[in-house]
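Read through the structures below before going on.
Just so it is clear, none of the values below were taken in a lab; they were calculated from the coordinates. Every value quoted in this text rests on a predicted model; they were computed, and no experiment measured them. Cβ atoms are built from the backbone, for glycine too; each structure is taken alone.
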Structure I
Amino acid sequence: MQSNIYQFSAKTLQGNEISLEEFKGKTILIVNTASKCGLTPQYKGLEELYKKYKDKNFVILGFPCNQFAKQEPGDEKSISEGCLINYGVTFPMFSKIDVNGDNAHPIYKYLKSKLKGTFGDNIKWNFTKFLIDKNGNPVKRFAPITKPEKIEKYIANMI
């Protein structure tokens with residue numbers, strides 16, 4: 001089992017593989033996203049959090065996922081354009097992944113093993129959020145319906 005989040009890497013929407021070690025020393029919020037979901041407007045709140053705290057060693061990492069009612073059907077280019085055009089997203093976005101099942105991305109296998117949800121470890125829907133401390137340790141899991149502004153107090157206490 002991995003010791004912290006920095007052991008993992010992921011592919012960006014632009015196709016570049018990067019190590020999460022690039023975010024060492026930052027408070028991280030990891031979110032599985034979708035562009036055709038009732039919760040998609042959370043992109044706006046996430047971007048506001050990112051803009052407010054990015055200069056204080058905070059970053060949001062978005063992981064598009066199509067496992068919930070096929071709400072992220074597009075390819076990397078359309079996901080990127082949708083995030084930028086509709087919500088002005090500037091935080092790092094990664095290639096589409098699975099968050100549950102045998103093909104779940106290793107980052108999500110790790111996060112779910114460290115922080116169980118209310119009904120077990122599986123991700124229940126888009127916009128489940130994981131807060132990671134500056135040492136790469138998962139510290140809190142938030143339900144999909146938890147709005148970004150409700151998470152701000154936790155971020156403010158960690159930066």
Structure II
Amino acid sequence: MALQIILNILIAILWMFLKETYDFLTFFTGYLIGMALLFFLRRFVPDSYYLLRFFKVISLILLFIKELILSTWSVVKIAYQPKLNVQPGIFALPTELRSNWEITLLANLISLTPGTLSVAVSDDYTKIYIHAMDMPDVEESINDIKNTFERAIMEVTR
């Protein structure tokens with residue numbers, strides 16, 4: 001991915017030299033031309049096309065914002081109930097993520113979402129222990145995290 005970004009910047013600089021105009025608009029035009037060239041020549045460049053990964057990162061950020069809003073709303077609903085009716089608990093989330101970076105990102109996304117907190121990671125890095133403020137069904141909580149955050153992280157990193 002870094003190689004493609006460097007190639008794209010070099011194409012943009014080369015475009016500026018060919019046009020003999022050294023301003024931002026010419027650089028941006030060259031950058032767009034470089035994006036198109038790299039897209040059409042993507043089978044000759046190692047790794048997947050870098051803009052696809054960029055859009056997946058944006059998708060992960062939007063997913064986090066959506067989950068943040070939904071979980072904040074559910075925590076506010078719980079906080080304003082006249083009678084506190086929650087079922088807190090700690091559960092183990094089995095994860096398919098392997099690198100330390102992926103596991104750290106998942107644990108941070110879980111901790112940043114209101115109502116949940118990453119407590120620990122197992123020694124073999126296959127489970128993350130999570131405290132949830134309200135979890136009526138453990139399997140549903142596991143499936144929610146695996147189908148949202150874990151799947152989106154795997155799309156970005158693999």
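Overview of results
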| quantity | calculated |
| --- | --- |
| Test item: relative contact order in percent (Cα under 8 Å, 6 or more apart) calculated as 30, pick one of I, II | I |
| Parent structure of the calculated result 0.95, given that FRET efficiency 1/(1 + (r/R0)^6) of positions 48 and 72 (r between Cβ atoms, R0 = 35 Å, to 0.05) is the read-out and I, II the choices | I |
| Structure with the greatest value (metric Kirkwood radius over Cα pairs in Å, for residues 32-95 alone, set I, II) | II |
| Answer label among I, II for the case where Cα extents along the principal axes in Å, for residues 80-119 alone, calculated from the coordinates, equals 34, 21, 16 | I |
| helix-only ellipticity at 222 nm (-39500 (n - 2.57) for each DSSP H run of 4 or more, over all residues; to 500) from the coordinates reads -8500; which among I, II | I |
| With Rg and Dmax of the Cα atoms in Å derived as 14.1, 39, matching label from I, II | I |
